[in-house]
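Take a look at the structures below.
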Structure P
Amino acid sequence: MVFKKKYIGLSIIPQLLFVEYISKHQETIEEYYSLGVYQFTSNILRSTLSIFPFSIGDFLYIIILIYFIRLLMKELNNKFNWKKSIQSILFYCSIFHFLFYFQWGLNYHRTSLHEKLKIDLTYTVNDLKEISKQLIIKSNKLHRQITTVDSSTTEIPYNITKINKIASDGYNNLSLLKQYYPEINTNNLIVKKSLISLPLTYLGFSGYINPFTNESQINSLIPKNSIPHTASHEIAHQLGFSQELECNFIAFVNLTNSEDLYFKYNGYKFALRQCLNELYKYDKPTYNSLIKLLNIGILKDFKKSSEFWKNYSNPIELITKSGYDKFLKFNNISQGIKSYNQSVSLIINYLKKT
C-alpha cells in the first residue's frame, strides 16, 4: 500500500507535464475533450446526481475537510514524520489534480469562444458609449414594464428553485449554442443551493461550479435579483466554458433571450452595469450624463446589490480573491479575476453584430 501510495503521488509529475503539453493544442482539447469526452462524462454525472435535491459536491467537500482536520490532528499527536507527510501530500495532490483536469479543468485550455463566434475583443470608447445608451433604453423599458413606476425597485417574484429552472430551460433553446456548439448536451442541467452559502458569502462568491461532480452551486443568501445571472453563469461553466468573461457573456445571451420579463431585465441590467463601470474609467463626464438617463429604480437595484456585499466585506475575502486570481492566471486566464469584467468586449461586439 505504501509502495502504491508513493507512486501515485509521484504520478503528479507526468500529469503536470501532460497538462503543460496539451494546453498548447487548444483545437485538440476543443474537439476531443470539451466537445467529446467532457460532454459524455458531464452528462453521466448530471443525470446521476440530479436525483439528489442537495449538493453532493458540497457534502463531499465537508466530509473531506473533516477528514483532513482529523488526519492533521492525528499527525500532530504523533511524532512528526516528514517523509510520510510529504508522501501523503503528493498522494492527495496527485488524485485531486487528475480528477480536476479529467472532470473539468482541461476546459481552461480549449479554443476561446470569441474565436469560434468570430467576435472581436477590441472596442472603442465610442462603441462603449453607444452600447451603453442602447442598454439604458432597453433596461428602462423593461423596468417600467415590471414596476410601472420609475422610482420603484424590482423584486423577482419566484423562489430559487423556479429561477434555476427557468435559467436551465433557457439553455435548451439557446440558438447561440445550437448554431456554434451543436455537440453540447443540455440535458439534466443541475443548479443547486449550496450547503456552504454563508462561507461563500464571506469569501465573496455568489456561486461556483463543482469540477468533481459537475453541479452548479448557487449561494442562496445573495439577493434574489442576482440569482438569474448567477445561475446562468454557473450553467455555462457546467456546459464546459471555463473563462469567466465567456460565462458572463453566455449568461447575458441566455437571459436576454428569455421570454420572462424579469430575466430579460436582469440580463440587460447586468450588461449595463458592466458597460457603465468601464465607461467610468475612460470618460467620466459621459458616464455622469448617462447615469441621469437611468430610471431611479434601476439605480436603487444597483445599490441594493452593492450594499449586500459591503455587509459581508472582510479581510479573508481579499486573501481568497487573491488566491483565486493566481489560480485563474495559472490556468491560462492572463487577466485573472479581472476577466469577469472583460465580458464587456464580447457583449459590445455581439450587440453590434445583431
Structure Q
Amino acid sequence: MAALLYREDMDEVRERLTTWWNGGDIGRPALQITAPREVPVEGIPALPEPPGWMGHYSTADFEYRVNLAQRACIGSHFLAEAVPHVAPDLAPNCLALYLGCRGVEMPGTTWCEPCFDEPDEARFEYDPDNLYWQFTLKLTREMLRFGSGKLLIQFPDLIEGLDTLAAMRGTEKLLIDLLERPDWVRACLRQITDRYFHYYDVLYDLMRDEVGGSHFWAWAPGRMAKFQCDFSAMIGPSMFAEFMVPVLTEMCGRVACSMYHWDGPSAIPHHEHLLSIPRLTMLQWTPGAGVPPMEHERWWPLYHRTIEAGKKLLVAGISGVDSLRALKKEFGSKLKQFLIGLDVKSPREAGEIIKIALVD
C-alpha cells in the first residue's frame, strides 16, 4: 500500500475505517474533517470559466471539468477519516442518463427528461455508445491519470429503483403505474437493478484502490454503494415495502458496505422497513429545508432506533464543537457507530475535535 499526496497517512485511514465498518472500536466515531490549507499542496492554475457554464455536472467543456477536478482537493487538509476524492458525476441520476434520458443542464444541477411515454416503449438496454456513459468513462480515466498517487475516485451518483424509473417515465405517470400496472413496475425495477450492476461493476474495476476499497461519501473496504429512494416521499410504507424493500435488499446484498440516503421528514414513515434490510449498513439522514439541522435533538429518537437496530449513521455537516458535545452527551458509547462530517478552520482545531470525540 502507498500513501496519497493529499493524504500521506492513507494506510492508517484505511485501517481505522476497515475496523469501523466491520463493527470494531476505534475509540470514537469515525470523523470526516476538512480544513483549508494556507498554501495549496500543488500549484494548478485555474482555467477561465467557459461561456454558459452551468456547474460541476456539465458535459459542455471536458477540459474545464478536468481542471475543476484537478483543483478540487489542493486547498484542503483531509483529517481524521476524510479522504481526498473527485467524482465523474453528470447528474444526480447518472443511470437514467445511461439508459436513455437526456440531461437538461441547469445552474448547479442537471434534470433528466423522461425518455418514454407509454409503458410498452420502456427499454433498459446497455448501450456502449451512449453519450453520457462514454463521457463518464473518458472523465474517469482522465481522473485516474492525474489523480494517481494523489486522491481517490468516487462513484458517480448512479441511483436506482423507483428514482431511476421516475426519471425515465415521469413522476406523475409512475405514481399511476404503481396502482394500475404494478407487475410492469416490478419488471422495470428488475431490469434497472440488472443494468445498475453492469455499470457499477465496470466502474468498480476502474475506481477501486489498491486494496480493493471504494468511495462514495466515505471510503469503505470492498464494494461500497449509496442507495436511495427520494420517490418514497410520495408513497406510503406498504407500497415502499412492496416495491423498494426487495430492490434494496438485493442491492445491499451485492456490495460489501452500503448506505441509504434518507431524505426529509416525508421519508421517516419508511424507517422501520429500512431497518429491516439485513445488509444495509448505514443510514445517512438529510433533514431537508425548513426543519432543524441533522444534529438537532428532534432527530435523536430516530438515531437511537437506528443504532439499536444494528445500523450505523452518517451525519454529515454538523455545525461544530458544541453540536459534537451534545451528541456525545446524548449517545455516549453509541456515538462510536456514527460517521460525522464537519469543516474546521485549521488542523489544530481538528485535533481538538478528535480529542472531544473520544468515547470511553
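Throughout, read-outs are computed from the coordinates displayed, never taken from laboratory work. Here the structure is a predicted model, which is why all the values come from computation and not from measurement. Cβ atoms are built from the backbone, for glycine too; each structure is taken alone.
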Can you rank P, Q by distance in nm of label points 7 Å out along Cα→Cβ at positions 28 and 292 and just name the one with the largest value? P
Comparing structures P, Q by distance in nm of label points 7 Å out along Cα→Cβ at positions 44 and 316, which one has the largest value? P
Given a computed value of -12000 for helix-only ellipticity at 222 nm (-39500 (n - 2.57) for each DSSP H run of 4 or more, over all residues; to 500), which structure among P, Q does it belong to? Q
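Assuming 38, 23, 20 is semi-axes √(5λ) of the Cα gyration tensor in Å as calculated from a single structure, say which of P, Q it is.
P
Here relative contact order in percent (Cα under 8 Å, 6 or more apart) was calculated and came to 24; which of the structures P, Q was it taken from?
P
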